[in-house]
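What follows is a group of structures, each given as structure tokens.
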Structure 1
Amino acid sequence: MTALSLTISRDGADLVITNNPTGTDFWVDTVVSPQFSIRATYAPASAYVAGNKLLAAVLDASVLPLVVYAQAASSSALATLQAELEAAVSQFSYTVTLTVDGVARSWQADPTWPNWGDVDSGMVAAKIARASFAIPVNPA
């Protein structure tokens, strides 16, 4: 059983990335759950009312930080995988689902772009690329 998976909704087939690096195109190395905060709106200061008067409070947007690896049999196949991940996370609007040990949480996501970072000789030889990025998410 996979302990962790990330699902990015797409037209056609969703992109599902697990934490299992064996026999897969992508795998999640690191993920941090979104750290939502409260966005509060207060009434303007008053000469007649002490303190602040809360008018509204809602969860604010956050990000889902990730490190994802891609691996292929050739450099051209790796470039294709990189383009696939870029297309998946740069959609105008989509749903992202993080499943940890069978418990799934979904959020509406906004576009982002992966940073492919450093490449060393071992990664080139193994046809591996490492992407780090943060998907902007809104509370469910």
Structure 2
Amino acid sequence: MKYFSEKTKKVYDDVEALEKAECEFDEAQKQKEERHLQVSKEKKELAKAVDAAVEDLEKAYQEYDVAKKKAHDIIEASNKQALEILNPAREAVKEAQQKKLEAIKYFNERYGAYTRVYKDSEALREFNRWSTILDDFFGLWF
């Protein structure tokens, strides 16, 4: 006679073989459920760790935004302060340049082309001055 197990869905030659196979099947199912529970528990723990990391990251982003705003305010204030220092000096330079140009124009009208020869440190100073003017014009502040 043959015996069919509804658990294993197999046919066995005797009752002992069927019972042994069903017992092994039950043990395998139990181990499978235990592994599933263990994996589920571990997944929950890891998910909690990820959630905590996400919260920490969000807090760090918020703190970074506050620091960035603070730094922006400091930079804006220092730029304003720097412009308050530079603007009067810049205006004085413009006025002096205009006076120089008017003096050269007047000279040119009366006596022809004005010429000047720069030597040594004076030539270097003038070169550096024009380099700075060009850098400022093209926004290359250092």
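Among the shown structures 1, 2, from which was the value 0.95 of FRET efficiency 1/(1 + (r/R0)^6) of positions 16 and 72 (r between Cβ atoms, R0 = 30 Å, to 0.05) calculated?
On the way: 1: 0.95; 2: 0.00.
Label of the originating structure: 1.
One of 1, 2 was used to compute semi-axes √(5λ) of the Cα gyration tensor in Å, and the result was 38, 15, 13. Which label is that?
On the way: 1: 38, 15, 13; 2: 95, 20, 11.
Computed on structure 1.
For which of 1, 2 does distance in nm of label points 7 Å out along Cα→Cβ at positions 32 and 120, calculated from the coordinates, equal 9.9? Mind showing how you got there, number by number?
Details: 1: 2.3; 2: 9.9.
Among 1, 2, the structure yielding 9.9 for distance in nm of label points 7 Å out along Cα→Cβ at positions 32 and 120 is 2.
Given -30500 as the derived value for helix-only ellipticity at 222 nm (-39500 (n - 2.57) for each DSSP H run of 4 or more, over all residues; to 500), which of the supplied structures 1, 2 does it correspond to? Walk me through the intermediate numbers first.
Working: 1: -4500; 2: -30500.
Source structure for this number: 2.
If relative contact order in percent (Cα under 8 Å, 6 or more apart) is calculated from each of 1, 2, which structure is the one that comes out at 27? Don't skip to the end; give the middle numbers.
Numbers: 1: 27; 2: 7.
The correct label is 1.
When distance in nm of label points 7 Å out along Cα→Cβ at positions 56 and 104 is calculated for each of the structures 1, 2, which structure yields the highest value? Please list the in-between numbers first.
Numbers: 1: 3.1; 2: 6.5.
Max of distance in nm of label points 7 Å out along Cα→Cβ at positions 56 and 104: 2.
Bear in mind that the values in this text are calculations on the coordinates, not laboratory data. What you are looking at is a predicted structure, and each value in this text was computed from that prediction instead of being measured. Cβ atoms are built from the backbone, for glycine too; each structure is taken alone.
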